[in-house]
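Asks: Once you scroll down, you'll see the structures, which are given as structure tokens.
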Structure I
Amino acid sequence: MKFKFKIILVNLGLVMLSAYAQAEPLAYVPNEKDGTVSVIDTATDKVVRTLPKKGKFGKKIQAVAMDPSGEKLYVVVRDKNAVAVVNLKSGLQEKLVKVGDEPEGIDISPDGNTLAACLEEENAISFVDIKTAKLVHTAKTQGKNPEHCVFSPDNKWLLASNEESGNVDVVDLTTHQSVHLIQSTKHPRGIGFSPDGKLAYIANEAANLVEIVSVGDWKVLEKIPVGLRSNGVKVNQDGSRVYISNGGDHNVMVIDAQAKKVIATIPVGQRPWNMALTPDGKKLYVANGRSGSVSVIDTVKNEKITDISVGKFPWGVVIH
């Protein structure tokens with residue numbers, strides 16, 4: 001009886017460990033040149049899957065975004081002027097939503113109802129209804145070549161960084177119209193909001209700095225010098241740290257949000273760009289475009305843990 005009881009306990013323990021392992025979040029990395037998405041298990045930091053199950057999404061893919069339910073992944077297929085809707089259970093593309101000319105950055109609203117896509121050549125932003133997977137609005141930008149689209153935490157605003165005109169459009173989500181232009185220093189790219197939605201952090205690639213903007217009046221409050229060709233921005237869950245990828249210096253800088261200064265510099269791969277944090281905030285995943293890898297950073301120690309080989313020209317990371 002004791003022997004059988006021990007076996008049951010051992011088996012129960014294995015089931016619990018298996019369930020725990022399956023519950024760990026996954027990182028999804030779009031490989032621009034391969035047209036595929038690498039899936040990384042954040043528990044082991046190994047690639048465990050490649051999407052789609054067969055073939056590729058297109059000749060050139062870029063941003064990805066995750067359905068809040070974790071059931072569907074949205075992938076920008078630039079050469080098709082579309083966003084692919086991917087069923088993560090089957091690993092297959094369900095739909096292809098035409099959004100407009102030359103999409104690059106996408107984001108999903110905090111309420112999970114809307115996907116926004118920046119259209120670089122159309123100077124516009126498309127809004128797609130998540131439930132129906134249909135285009136419902138198109139907003140013209142005041143600036144030229146919108147690249148990154150980011151929703152505010154309160155779902156009132158959408159910011160779009162304009163590569164060519166050097167400014168950032170502010171779109172009012174009640175009217176789907178651009179109501180203001182934030183004049184940036186030079187070549188704005190990545191954008192991140194503080195969790196309370198009061199501040200926006202904008203990386204200026206050609207100026208090697210991060211601008212801190214107050215939400216509502218849209219004034220530039222501070223300019224923090226960072227590294228060469230700063231491009232990606234990620235704010236942690238409590239707003240205490242802002243991570244900036246520097247494409248020219250091959251590193252990630254950590255900004256103390258309260259002190260408004262860089263407190264750590266972490267070497268990664270070549271041309272780091274877009275990043276994502278695990279839900280517990282303990283690990284940061286950084287796409288290294290020219291290295292074909294993703295660097296994993298311990299955010300407690302501010303040290304690189306490992307590099308994970310993925311496909312050609314990884315564009316970014318989303319974690320769920």
Structure II
Amino acid sequence: MRLFEKTSSGTLRIQLEDALKHLLDCDESGRGATVDSLAGALSRPRGDAAEILGQLRSRGLATAIGDVHRLTEDGRLYALQVVRTHRLYETWLARETSTPAVDWHREAHKAEHHLEAAEVDAMADRLNNPRFDPHGDPIPTREGQLPKRTLTALASWPDGRSARIEHIEDEPEALFQQAEALGFSPGTRLDESRHLVDGSIECLTEGRRVTIPAAVTSLIHVAAPEPGDLPPAGLGRLSDLAVGGEALVYALAPSCTGPERRRLLDLGVVPGTRIRCEFASPFGTPRSYDIRGALIALREHQADRILIHDTAAKA
């Protein structure tokens with residue numbers, strides 16, 4: 001079977017490919033797919049789900065043992081190609097466009113049903129064949145391999161132990177927006193965490209104490225930071241620097257992506273650069289900063305994504 005055969009009608013192909021992704025998720029979790037699970041995943045009547053599964057069986061993409069459906073080898077390769085397209089497209093959106101993070105999943109879902117395998121491979125090459133998408137999900141290889149790794153849900157992470165966010169689920173969308181509003185993305189470090197009685201978690205991240213709602217913690221998966229990967233004393237955000245204050249740039253936050261990240265790097269916002277807050281507008285934002293002798297204006301959400309340290313640093 002040639003992957004990405006485009007002979008079915010558009011609507012049917014989308015349904016079949018979405019069903020293949022559901023079966024892949026079920027196979028990966030070891031539970032197997034059923035008519036009811038597919039109906040729920042696709043938000044379709046049970047009869048429609050049964051017909052879609054029949055279509056997959058007739059094409060040699062799935063088999064049934066009792067009520068449980070599993071992918072054939074051809075079905076798995078096809079499903080992995082759809083997932084590969086989705087995750088690479090999200091990576092492209094994050095790195096090369098100003099598309100809001102909350103829209104990445106929706107736009108990638110459209111693209112995954114229309115891009116040909118050759119186009120996807122070319123996109124992967126342009127992106128230097130990334131291993132993970134911007135949410136931290138592994139990207140299947142062009143050979144059909146899906147990398148695996150073991151992560152821990154933040155909700156079960158021990159109190160007081162530092163963690164590094166490795167993965168954030170992008171659904172439900174409303175909860176993902178809350179995680180994004182907190183400035184979280186893969187690579188964000190969490191310190192001094194403690195569970196509160198309502199299930200939320202309080203922690204220190206990028207110089208601020210935040211409270212992560214219980215529902216949002218279920219979206220976040222973490223791992224221990226690399227040995228020796230310690231933040232500097234006095235780590236904070238540029239947005240917290242008072243007018244007249246100076247600091248050294250520590251890094252751009254992991255949540256700073258795409259054209260915004262490239263612009264800041266082009267302006268010289270790199271580790272070790274001295275930066276001074278010169279003055280603020282009457283409304284507080286934007287503020288003007290001296291960076292290597294040039295005066296630039298940054299809005300609060302931009303300054304939020306520049307991590308600083310050693311606020312007593314002088315030229």
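Rule-based calculations on the coordinates, nothing more; no lab input. Bear in mind the structure is a predicted one, so any value in this text is a computation, not a measurement. Cβ atoms are built from the backbone, for glycine too; each structure is taken alone.
Asks: Comparing structures I, II by distance in nm of label points 7 Å out along Cα→Cβ at positions 141 and 181, which one has the largest value?
Replies: Values: I: 1.2; II: 4.1.
Answer by largest value of distance in nm of label points 7 Å out along Cα→Cβ at positions 141 and 181: II.
Asks: Right, something else. With Cα Rg over 2.2 N^0.38 Å as the yardstick, tell me which of I, II scores highest. Mind dumping the intermediate values first?
Replies: Numbers: I: 1.01; II: 1.16.
By Cα Rg over 2.2 N^0.38 Å, the leading structure of I, II is II.
Asks: Quick one: mean projected area of the Cα convex hull in nm², for residues 189-252 alone came out at 3.9 when computed from one of I, II, so which one is it? Working shown, then result.
Replies: Values: I: 3.9; II: 5.7.
So the calculation was done on I.
Asks: For which of the structures I, II does the calculation of helix-only ellipticity at 222 nm (-39500 (n - 2.57) for each DSSP H run of 4 or more, over all residues; to 500) return -2500? Walk me through the numbers on the way to the answer.
Replies: Details: I: -2500; II: -11000.
It must be structure I, since only it matches.
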